[in-house]
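Student: Right after this note come the structures.
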Structure P
Amino acid sequence: MTTVPTDLGTLEELLTKQIEEETGHEDVTLAGKLNELDMDSLTFSEVLMNLERQLGVELDLVETFEINRDTTVADLLRAISDKL
């Protein structure tokens, strides 16, 4: 059984690792802008699906979370945290 991390540090590690794996970028930080990390809608969906599998929860963010030129990894982390 998968347990949902209760601290943001663990969730941040999971998220940044997924983004690094899906985009090929290294050293992803919370300040990183998703569009600069090549996070298109397909990559975004892949990251979310992998996180959902790891966490054992459904995040329902594909339709509601909007990526624009200023959206950061921290913004995505907050949105995920709010769903948990």
Structure Q
Amino acid sequence: MDGLIAGAVFTHQGRVLPIRRAVPEGDLVWQSPADKVDAGEPPQQAAVRESLEEAGVMVEPVAVIGERLHPVTRRRIVRRKTAAI
């Protein structure tokens, strides 16, 4: 899935957990864990992988909550709601 970005949105008690970007892109400092989907990797698995790699949180995908084009990079992003396991 060339150019596809998968991300995870963590919620707990009605609050969203963002992470600070290691390298800001312009004014973009906070984000949900997200990165490119590897060849042959389902987007939901990429969201799980990035949650562990970037935030140290083990999650399972719950639902797709949206899809958009990144306003700066123009990459397609799929966001999934996740639950900690």
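Each value in this text was obtained by applying a stated rule to the coordinates, not by laboratory testing. Note that the structure is predicted; figures quoted are calculated from it, not measured. Cβ atoms are built from the backbone, for glycine too; each structure is taken alone.
Student: The value 17.1 for mean count of other Cβ atoms within 10 Å over residues 46-53 was derived from one model only; which of P, Q is it?
Tutor: On the way: P: 17.1; Q: 20.8.
So the calculation was done on P.
Student: If helix-only ellipticity at 222 nm (-39500 (n - 2.57) for each DSSP H run of 4 or more, over all residues; to 500) is computed to be -5000, which of P, Q is the source?
Tutor: Answer for the origin of the read-out: Q.
Student: Then there is this: Mean count of other Cβ atoms within 10 Å over residues 14-21 was computed and gave 18.1; which structure, P, Q, did it come from?
Tutor: Values: P: 18.1; Q: 11.0.
Derived from P, not from the others.
Student: Here's something else I'd like to know. For structures P, Q, which has the highest computed value of relative contact order in percent (Cα under 8 Å, 6 or more apart)? Don't jump to the answer; show the numbers that get you there.
Tutor: Values: P: 39; Q: 35.
Checked P, Q; max of relative contact order in percent (Cα under 8 Å, 6 or more apart) sits with P.
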